[in-house]
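Student: Pasting the structures here.
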Structure P
Amino acid sequence: MNESHAVFVTGEFLDESERYSLSELMDICGIDDERLIEFIQYGVVEPAGEARENWRFSSLHAWRLHRAIRLQSELGLNVAGVALCLDLLDEIASLRVQLRSRRRT
């Protein structure tokens, strides 16, 4: 079964299967290219595609960028701190899934 998923970002649902260009992602997230490139350089998001003009991003990238922006504004983290925090939050989520799975068996 092929399921369609959506991600809620800033008041709108984005289709998970949709791919966005650099400029579209900047519009969705409300950031400029310099800030987005910095997030990319620190591994907050990793675009698909080799050349910058061919980069494509998913709605999950938009959701992750919104989390990154929120961490910066609410906690005052720099981009390296944001990247580390997001990686740790991802790891915690993964461990929780594993723990729930083990509890069911």
Structure Q
Amino acid sequence: MKIIKTIVLVVLFLMLLWLAMQNTNEVTFSMADTIRIPAPLIVFLFGFFALGLLVGVAILLPKNWGLRWDVRKLRKESEQQKALLAQHGVTTEPVVDVPLVM
């Protein structure tokens, strides 16, 4: 599995390197006719790609934090329920071990 991951990363790196070498033309980025930034096209391509990644992460972070909080709360509830069951002598292990038949 590590070899496949390494091969994929090397191929991705080579593709990005090829893209960078093909897009070295000078372009001018203009905003509101006051700001003009001349740079190679690849700089803008990678810059906007990175900006898109940052925006995507910023949008998904609150959802991720909320889900982690829910998991933590559910684990705590589960532990409390197990402790309560243990106090009353109820086991959480299955009574009968049923083999799985396929």
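Student: Any idea which of P, Q comes out highest on relative contact order in percent (Cα under 8 Å, 6 or more apart)? Numbers along the way, then the final one.
Tutor: Details: P: 25; Q: 12.
By relative contact order in percent (Cα under 8 Å, 6 or more apart), the leading structure of P, Q is P.
Student: While we're on this one: Can you say which of P, Q returns -0.73, -0.88, -1.14 when log10 I(q)/I(0) by the Debye sum over Cα atoms at q = 0.11, 0.14, 0.22 Å⁻¹ is computed? Show your work: numbers first, answer last.
Tutor: Numbers: P: -0.39, -0.61, -1.22; Q: -0.73, -0.88, -1.14.
Checking each candidate, the match is Q.
Student: Identify the structure, out of P, Q, from whose coordinates helix-only ellipticity at 222 nm (-39500 (n - 2.57) for each DSSP H run of 4 or more, over all residues; to 500) was calculated to give -24500. Working shown, then result.
Tutor: Working: P: -18500; Q: -24500.
The read-out comes from structure Q.
Student: If you don't mind, another one. Taking mean count of other Cβ atoms within 10 Å over residues 18-25 as the quantity of interest, name the structure among P, Q where it is greatest.
Tutor: Details: P: 16.4; Q: 11.2.
Greatest value across P, Q: structure P.
A short reminder: the numbers here are calculations on the coordinates, not readings from a lab. Note that the structure is a prediction, hence the values are computed from the model and not measured. Cβ atoms are built from the backbone, for glycine too; each structure is taken alone.
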